[in-house]
1. Work out which structure the value 37, 28, 24 belongs to, where semi-axes √(5λ) of the Cα gyration tensor in Å was derived from one of 1, 2, 3.
2. Which structure, out of 1, 2, 3, was helix-only ellipticity at 222 nm (-39500 (n - 2.57) for each DSSP H run of 4 or more, over all residues; to 500) calculated from, if the result is -5000?
3. When FRET efficiency 1/(1 + (r/R0)^6) of positions 164 and 348 (r between Cβ atoms, R0 = 30 Å, to 0.05) is calculated, the result is 0.00; to which of the structures 1, 2, 3 does this value belong?
4. Given structures 1, 2, 3, which gives the highest value for mean count of other Cβ atoms within 10 Å over residues 452-459?
Structure 1
Amino acid sequence: MLTSSTHPLRDPRLAARLGWLIATPLLLLTAMVYTGFDPRLLLDAATLATLGSFVSQFFPPSHEPAFIASLLGETVTTLAVASSGTLLAMLVGLPAALLTSRALDRDTLCGDAPTRPWRALQHGLRGVMVILRGVPDLVWALLLVRAAGLGSLPAVLALGLAYGGMLGKVYAEILEAQPREPAAALAASGAGRLACFAYALLPQAAHELISYSVYRWECAIRASAVMGFVGAGGLGLLMDTAVRMLNGGEVGALLLVFMILVALTETVSRLARLAVDSRRGGLLLALGFVLLQAAALYWLWPQWQGSPFDVGGLLRFAAELLHPNLAPAFLLTVASGMLETLAQSALGTAFAFLGGALLALPASQRGPRWLRTPVRLLLNLLRGTPDLLWGAIAVLALSLGPAAGVLALALHTSGVLGRLFAQTLENLPPEPEAALTTSGAAPMTRLAYGLLPQALPQWIAYTLYRWENNIRIAAILGLVGAGGLGQQLYLALSLFQLHNAATLIAAMLLLSWGVEGISRWLRRGLE
C-alpha cells in the first residue's frame, strides 16, 4: 500500500516518447539544411511571379482538336497499361504469395518439420520479391525502355514486376492474418497448399485480397500516367512535352484528366468493394475484370506488334548490370545521393503529415458542410496530379535540386494522407466527442481531447506506410531535376554507364529495404 502511494504509476514508454519528441524536430531540421529546403522561398516575390505566370496559363485548358484527339488516345492507353500491368502483377504476386506465405506451411498448420530445400526456395522467392518492389516502377520502365525500345510494352512489364513484388508480399500477409483452423484441418487430412488456399483461406480473405488488388489498380493508373517521362507511352509523354515547352494550357487539360481519373478510380473501387459482399456482385466483378482485360489487350496489341522487343538484347543488358562500379570515389557520390534521397523523403512526408492533418477535418463528415466539397476537390487535385508533374512544377518554383523534390512529395502526399486521415475521423466512435459536446466543450477542445487521441496512432501508422512509398518516389524525382539517386541514375543510363547504373539501383534497393525496416520498427512501437 505504501509503495503504491510513494511511487505513483508512470508511463513505461514516457522516456521513449519524450526522446522521439525531441529527436524528430532535430532530424527534420537537419534534413531541411541538407536539402536546402526553406519554406520562406515559397513566399519569395520572384518565385511567386514565376509560378503564378505558369499556373495562370492553365486556364483555359487547351482544347485544340489535334491535342484533344491525342489526349483521348493516350488516356485510353494509360488505362489499358494500368489494367494489363495489374493483371501481370497478379500473375506474379499470387503464385509468389502461395509459395511463401507461412499460413500455408505444414510446419505452421500441422507441426511438420520443413525440408531444407523448401526453406531455401522460400527465402529465395522472398528475396526476389524484395528486389521487384524495391526498384521503383519508373526505374523498371527506364531500364526496359533502354533495353527493349519505346512504347507501352515496357510500361506494362514495369508495372507487372514492381507491383508483382508488392502484391506477393501483401497477399502473403493477408493470408497469414486469417484464422488458421480451417486450413489446419484440411492439411491434417492430407490436403496440399493449393487446396488449403482454395477451400480454407480464400473464402475468408477474398474481400481483402480483392480490395487491395483494386487499390493497386488505382495506383497503377497514376503510375502509368507518368511512364511517358521515360518513353513508355501514355499521358506522361504529353505531360513531359507540355512541361518542357511551358505550355500551361496543355498542362491544365492534363490536370483536368487526372482529376477525372481519380474520380473514376474511386467510383470503381467503391463499387468493387460493395460487389464483393454478394455472390451476384462477385460474378459481375469477375466479368467486368475479364472484359476490362480484353479491351486493354485489344487496344495495346497493335502497338506491341511493332515493338522492337528483343529478349536476347534484354538479357545482355541485364548481364551488364550485374557488374556494379565499386570505385571508392563513385561510392562516395552514391552515398551522398542516398542521404539526399532519404532527407527528401523524410522531410516531404513530415510536411505532408501536417498538410493532411489540417485538411482532414474539413474534408470529413465531421467538418463544416460548406467547406467539405472544396477541400475534397483540393485533395483530389493534390493526389491526382502525378508526383513527377509536381516535381516539374516545383523545379520551376525552386529551381533544380532536392528542395524541389521535398515540395513535390509534400504536395502529392498531403492529398493522399488527407483522404486517409479524413476516413479515420469518420470511422471513430462518436461517444468521446458526444460526451465533450454535452459538457459544453468548444469545437477545438472536442478535436484536441475527443478525436485526436483516438486518430493519432492510426495517422502516424498511415504516415509511416506512406514514407515507405515516398522513398521510392524520392528516388525517381531526379528524372525531372529534383536531385537524389534518380538524377544520378538518369545521367548514368543516358550515357550508357551501366556499371554506374547497377550501383545506383543497388543503392535504391538498400535504401528502400532500410526505410521499410525502420517504418516496421516504429509501427510496432505504436501497437
Structure 2
Amino acid sequence: MHLLFPPRLLVLLLLLPCSWQLLAAQFILEGIEGEPADNIRALLRIDDLMTSEGALPTASRLRYLHRQAEGEIRTALEPYGYYHPQLDLQLKVEGDPEQWQARYRVEAGPQMKISSARLKLEGEGADDSILLQVIAESPVKVGAPLLHGDYSALKSHLQSHAAERGYYEAGFKVSEIRVDVAGNRADIALVYETGPRARIGEIRFDEAPVSESLLRRYMPFDSGDPVETGKLVEFQRNLINSDYFADVEVRPRLDELADAELPVDVKLTPQKRSLYQAGFGYGTDTGARMQLGLTRRWLNTRGHTLETRLRLSQIRQQFTSSYQIPGDNPTTDRFAFNLLLEDEQSDTIDARTYSIGGSWQKQLGEWERRLALDWQQETWTFEDEEQDSTLLIPSARFSRTRADNRLNTSRGHQISFGVAAAAETLLSDTDLFQLDLRGKRVDTLSERWRLLTRAELGLTLIDSVDDLPASMRFYAGGDNSVRGYDYQSLGPEGSDGEVIGGRYLVTGSVEMDYLIKDKWRVAAFVDTGNAFDDTDMNLKTGAGIGARWQSPVGPVRLDFAVPLDENGWQIHFTLGPDL
C-alpha cells in the first residue's frame, strides 16, 4: 500500500515537529517595551531558557525560576525609576518538559521623581566653569524622573572632566540616593571634592634639529598654567604638523607630580631632513601633467624651510621656490620669499611670467590672511602682437573654511576674497585695481541627498584691457568654472576670434548628488557664467551628469557636460575636496 501526498503537504508535515516544539516552549513579555523591557529580559533567568542549548529544564526548575521572576523584574525596573510595577506572572507546565509557557504582563506604574538634588563642588574647582557646566547640563534635576543611568553618567562626566583639567586628587565626598518607596520620591546628594588643580611644571624636550625656543612657540600654554589635557594634545598635534618630526609624544609625568606641579616630557623623533616628491596625473583642463619637488624641512636651527616645485603639463610649465620662516605662532603664521617662473601656452594664452616677492600668512580667528608684495614681469601675445609689462603688486587675500569633514563634507562652506593693485608711481607700467570673491557651500538635504553650490565674481579697474597681463585677465570655462566648455574658452574675443580674456567675471553652479552606495554618488549639475569687458555679460550655460567616488584624499569626479548655447560635449575629471 502506498500513500501519496501532494508536495506542499509533504513539506508542511516535515516542518510540523519543529514548529510544534517552538510553540510548545514560550516566554511572552507584555505591557512594557523599550529599554526597561530589554533590561527585564537581560535579568530574567527563565527567559534564558529560550536560547539555552543545554539540557531541557525540569518542571521543578521552571517553577523555581518562575518564583524568582518577580524579584528579578522589580530589580530590572528600578534603574528606570519604576518602584511600583503591577505584575501578572503566569506559568503553565505540562508533563513534558518541552511543553511550558510563561506569560508575564508588566505594567511599569508611576515613575519615581527626584524631590531634591544637592549637587555641589568643593575645593579649588568649586567655581570651575567646565565642571559647573557638567552639573548644569545633567538631567539630574528636581522634578525629573529618577534614572540611575543619568546619575551614574553625571558622576562619570565629573570624574573625566576633572582628570582632563588637572584635578588629580578629586573624589566624591558624598554620593547617595535616598529612595522613599512609599512616597515614590528620591533625594540625591552629590558632593565632589576637587582638591588642588595641578599646574604645568618643567617641560623637558628631547634633542631636536631645531631650537627649543622655536619648539616652545608651538605650545598653547606656558609653564605655570593649569593643566588641560586638551591643550597637551593640541601641543602634540602642533609639533607633528610642523613637519619637523615623524613622531611626537607629549607625556605628563604623573609619577613626578609634587606640590601640584606636573612635569611634562616631550619625546621627539625627527623626520628625514629632505623630502623628494614625484607625481604624475591627468586633468581635462591641463592634460597630462608631472610634478617634481624637493623640500628641505629645516635649513637651520631656527626652523627655516625651502620648498621647490617643478610642474610640467601640456599647457603650462612652472617652477616655484619658497623660502619660509616660522612666525610668532608657527602653527599658523609664516613669512616667505617666493620665486615663480611660468610659461603657459594654451588655446587662449601665450605668456611667460617671472615673479619674485614676499608674503606674510597669519591666522586671524577663523580667517587666514595672506599679505604679499610681488615684482612681476610678463610677456604675452594676443592676435600675433607681443606685449610686456612690469608691475609691483601689493595684494591681500582672506579666506575661511568651515566643514564637518574636509575630505568628505556633508555640511560646510568656504569663502575667500582678494585684492591686488599696481600704480605707475610705484614702479609699475600701469595703474590697476583688481578684486575677486569666491564661495562654495555644501548642504545635506537628507540622508542621501546633498546640494553643492559655488560662485565667483571678479572685477578689474584699468584704463585699457590691452595693458592687463594675460595672467591677470579673467576667463571662464573648464572643470572648476562652466563645465561643458573647454578650459578658459569663454571670454572676450579678439578680431581673429581668439579668446583674450576680460576685466570682469561672473560664474555660478548648482549641483545635486545622491549616495547610491558606500563611497559612490551620482550627480546632476548646471553651471553658468562668462568673462566680459562691459555690461553685456552674455552668460553661457552648461549642464550634465557625473559620478563621484570618495577616495582617501577626497572625491574623484568624472563629469559629462554639454553646452546649452552651442553643439558639443566635454568630459571633465577632477580630484580633491569639495571645499
Structure 3
Amino acid sequence: MRETIPRQDTNSLNGSTHSYADNLEIDCLIIGAGFGGVYLLHHLRKMGYDCKIYEAGKDLGGVWYWNCYPGARVDSQVPVYEYSMPEVWKDWTWSEAYPGGEELRAYFKHVNKVLDIKKDVAFDSCVVDANFDQSAGKWIVRTEDGHTARSRFLILATGFAAKRHFPGWKGMGTFKGVMHHSSFWPSEGVDVKGKRVAVVGTGSTGVQITQETAKEAASVTVFQRTPNLALPMAQRALTKEQQDKKGYPELFSERMKNFAGFPYDFLKRNTLDDTPEQREAFYEKLWQAGGFGFWLANYQDLFFSDAANREAYNFWAKKTRARIQDPRKRDLLAPLEPIHPFGTKRPSLEQDYYEQFNNPNVDIVDLRSNPIKEFVPEGLITGDGKVHEFDVIALATGFDALTGGMKNMGLRSTSGETLSDTWKSGTWSYLGMTCHNYPNMFFLYGPQGPTAFANGPSCVEAQGDWIISAIAKIDREGIKSIVPTREAEEEWKRKVKDLNDKTLFPKAKSWYMGDNVPGKVREQLNFVGGLPLYREECERTLEGWKGFTVVSA
C-alpha cells in the first residue's frame, strides 16, 4: 500500500534547526499544534510560563494540517468553530458557514500572525517516549529523531483522531493503482478525472470524498458497511457584513451553556408530547435550517426513548429516500428499518451526497452481505468472488479514536508501565484530563471527556481553561505535583458508564464505543452528560484538590 504524507509549505523552521529543539528545560511541554495545543500555549505563555509545542506535522492546524482529501470540510458552523479570543476573531472573516480544509489552514496562518505561535513550535517532532522523574519533578520526553525535553508539566493535545486505522485486509500492498488513507492524502491532490475510484468507508470522510470525486471520476464505487444517517449541511456563502462581531462575546459565552457547545440545545419537551402534525412541523423546521440541529436541537428524549428515536429516524428516512431514485441504492443508503438508533453514530453533514447515487457512474456495495475478501493488483475482491477493478482507492476507514494516539507515544507511568498496557483492558482517567500514576500530565479532547459530543473549539476551551487553572493553582500553593487517585479514576469511569447506560448509545456499533477497531475494549469513550454538567464536575475538583494526591514542593 502506498502512503504519502502531505507536505505543505511553512515559514517556520523544523524541529531539527530550532535552537531549543534538543535538551529543552521548560515549564510546559505541549504535544500537538491543533486547536487545543495552540490555545494552551498562548494562555500559558501570557501567564509567564516557558512553553513549547512538539508537533508531528509541518505546520499548525492539527487535523486540518493533515486533512487534504477532496471535499474536506468542518461539520460545525462558524463562528462556533473558531477561537473565542477577540484578538483572533476581530480581524478575521469566513467565506462560508462551514469552511473547507484550505480555509481552515488559512485561519491557522492568521492565528499565528496574531498570536506568534510558531516561534515556540518544533515541527517534525514525533514523541516516542515519556516518563516522569519523581525526584526532579519533571517529565523527560524523547522524540523519534533523538531530541529530549525536560518539563514540569506535560500536556497532550493530540486530539481524538491521531492514530489512523487500517483494516488488515489481505494483499493491500499488492494494489498497483493509487491508494491513500483519507488523512494521508497528498496536499497536491490526486487526479481522478476519468478514473475508476473506490471509496471504502462511509463516515464523514467517505461522504465528503464521494461527493467531490463523483463529479469528475469515470466511476465511483462506495463500499458501505453501515449507512451514514447524514443530514443536510445547508451550506451558504458568508459576506463580511453577515458576520456581526458585536454578538460574538455573548455567543461564545452562551455556547458553553448548551449540551454540545453549539448555539442551540435540545427542546425541553418529549417527542410524543406533541401531535403528529406538531412533530412534523418541528422536524421540518430543524431540517430546513440544516446542520446538526436535527441531531442536537431535537426533542429532549431523542437519545433515551426507542419510540422517540424511531419517530426521528422515520422522518430522516422519508426525507432522504425521496432523494434517491434507484430502489436498491435507496434501501442500502436509507433503509426503512434502522440498523442503529438515529444519532447514536455521529451523522455527517452532506451537500449532495445522495444525489450522486442517481448518476449512473456512482454505485454502492453492501459490505454487510458481501464483505471485502482481499486486495489484488487490479483492485479488490469481495466475498462473492467478484474482482472490482480501480485506478484509485480512498481508504476512509477512520481512526483508533480517542485512545489510539495517546497509547502510541511511549508514555510510561511512575510504576514503569506504558499507557498502552495501563489501558489494555479498558480506559481509565479522572475527568477525562488526568491519569493515575502520571503526575502533572494533562490531556484534552480525548477519552472520557465531552469530546465527540462537543465541537472542537468549545471542548478544548472548556478543558483548556481547567488545565490552565489547575497549573496556576499548583504554583500558587507551592505544590510539586498532583496525580489523581485510583479511586477517583474508578468513580469517574462509573460516572461515564452510568450516564451512557441511560441512553441508546450502547445499541450502536460505533467509534464512540471503540467498536471500529478489532480487539479494542467495548466501552463508552466519551462523557455523554453535556458540557455544562462536565464543567461543573471539573470545577468542583479544584476546591481542595478533590480526587488528587498532592505532593508538596
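1. Details: 1: 35, 33, 27; 2: 66, 39, 23; 3: 37, 28, 24.
Label of the originating structure: 3.
2. It was calculated from structure 2.
3. 2
4. Once mean count of other Cβ atoms within 10 Å over residues 452-459 is worked out for each structure, 3 has the highest.
Since every read-out is calculated from the coordinates, none of them should be taken as a lab result. Just so we're clear, the structure is a prediction, and the values are computed from it rather than from any experiment. Cβ atoms are built from the backbone, for glycine too; each structure is taken alone.
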